[in-house]
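Please go over the structures that come below.
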Structure P
Amino acid sequence: MRIPFLSMFIKSPLDDLQEHAEKVKECSWAFHQAVECYASIRCDTFEELRQEVSRFENEADAIKRRIRGHLPIGVMLPVEKFEIFRYLREQDSVLDSIKEATNWLSYRPEAGIPKYAEKDFFMLIDAVIEPIEALTVMIAEARIYFKNFSEKQRRKVKEIITNLRQLEHEADKLEYTLTKKIFKYEKDPITALHLIKLVEVIGNTADHAENTADMMRAMLAR
């Protein structure tokens, strides 16, 4: 597929999607710090970290609005506009889940994760952050593909998508294992409710990362 000459001088919306993905990654790192702080009863900076997560989410929202409001009119893009919007919606949903999980942590004044769940809990956190980080690599490689339409580059992006899906599958297994463990060991119903909901929301971040990869696969299929 050839792109009209004038389109070569228009900034690609994929560049903005890359910027948005980087902000999602930064937000996930702040979330990881917030969770570590929450799990450590001696940490007293959780609220500051929660605010940092919110700040990254707000900055990403500004990028999202820019993408939605400034797509070029009358210029052929390497992908359809509706595909860009669907991709952006899923990538933005990763942020929404991160923010929701951080806020959900803050609802309980008693900080800390039960010892029986601590190891699996942090394994789940690591498992969901890995596909989030993969999003930045995927969009970076996709930007190269949509400039040269190389079949070799296309295969490279598809390999990242396949790997991202596998990462989400591993996160799903950890979510299932941890939920079963909470039902088995937790005696306090409020703590059980809080933990199960928390695990579900954290798992949703990986689900939305996989959905973002699915949107990329659809764009590659054009």
Structure Q
Amino acid sequence: MREFVDNAKPFLILYLLFLIAGGVLIAMFEKGDEILYFNQLHTRFFDEFFKWTTRLAEAPAFLLVFLLLFFSSYGKGLLLATNLLLTGGVVQLLKHVVFPNHHRPPLFFQDKAVLNLVQGVEVYYHNSFPSGHTATGFAACFLLSLFVHSKTAKVFLFFAALFIGISRVYLLQHFFRDVYAGSLAGVFITTLVWLLIAQSDFYNKLKWKDKALLKQV
């Protein structure tokens, strides 16, 4: 456990600051205030930036990262796939079974405010809580931060996850509280995967986990 904390510290310190600041914002402001604020900031640059940022938490990007990991270590590739499948499964269960009646910003603000939509981004109306992109984004980035030794890389990965979350608010896909909850799901599930699987005797005794496809080419 101590080894995990030391390894995760750069990412988790920044994440704790995010949780504190985010919790204060949720307590202070009405639901939807953040949507109206970000919606006033629309520029062509931000539209393109956040459209591409949100794609970092979608299947093509995850497949690329998985293949890169798989080429360097079968075990790391397996851990990433397991982590993302578990996170995605839990989030979909929460969205469709536990919180099925949480509507997304375009429906929430229907007949209340005129929102600036981002061209090329499909508008959704239902199953807002929690944010799936944010959950898988934080899950992937947190796990990757545990693989690398550089503190700079760990910090970069935190901000990559954070901007994925922000993109969901900017693109009118989610409220901030959806993003907040999604981040909690991603970090919590990744912690369990690391402690219960990556640190388990069963995983560490796998003879092929440190082998790599690249080494055999």
Structure R
Amino acid sequence: MPSAVATKPRSRKPEPRPYHHGDLRASLLATAARWLDERGAETLTLRELARAAGVSHAAPYHHFANRDALLAGVAEHAFDRLGDALAAAAVADDAARALLDIGEAYVREALAHPAQFRLMFGPTLARKAEHPGLARASERAFTVLLDAAKRHAADRGLELALAGWSLSHGVANLAIDGAFGGLPVPPAQARRLARLDAGALVRAMVAGLLQVPDVPAAKVRRPRR
């Protein structure tokens, strides 16, 4: 009777985790946006993103060639959200009122997602021509402002749009940086600055630019993203 030969069980390689689960690209972008909101962009890599999303390390590369492409996708979605917010704010029949609402909406969007706001206008993505979707989304957001400015003053719409954008962008950055605190002002004014509403401030500044009375913001229904 032949002797039994002990056979070594064949080891099985672990199954790789699938990278297709629903719309993975959208899921990765949502995960990356949350990462920016919570931790900033500095620590975000495709490998860390894969771990946070619960997929294989190779999965993100099926949708993004590199980290810059991923960040461009996040910025594109952020510009889409900004464009939606500005469009919702631009519904007032009075063009001046629409511009006040747009300025305030811009600042509130920036304060809601400061790391994404930094990304949208930061040096990493300065070459928007390399990312057509990002370029289109940013152009759409600016067009909402430009159209409202032209409604108010057709002959100087571009100048008004640039001035209003500069005011809103500057106030947003200062507020994000906490620059309004610790200024060399009397204590009473310092207490007011501590309670500063940056959206209301830019609204008053745009009203001064347009030489129109400041009026409370209209309540608008914001589209969900």
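Once relative contact order in percent (Cα under 8 Å, 6 or more apart) is evaluated on every structure in P, Q, R, the highest one turns out to be Q. Given a computed value of 0.60 for FRET efficiency 1/(1 + (r/R0)^6) of positions 32 and 208 (r between Cβ atoms, R0 = 41 Å, to 0.05), which structure among P, Q, R does it belong to? Among P, Q, R, the structure yielding 0.60 for FRET efficiency 1/(1 + (r/R0)^6) of positions 32 and 208 (r between Cβ atoms, R0 = 41 Å, to 0.05) is R.
Work out mean projected area of the Cα convex hull in nm² for each of structures P, Q, R, then name the structure with the largest result. Mind showing how you got there, number by number?
On the way: P: 12.3; Q: 13.4; R: 19.4.
The maximum falls on structure R.
Throughout, read-outs are computed from the coordinates displayed, never taken from laboratory work. Just so it is clear, the model here is predicted, and its values are computed rather than measured. Cβ atoms are built from the backbone, for glycine too; each structure is taken alone.
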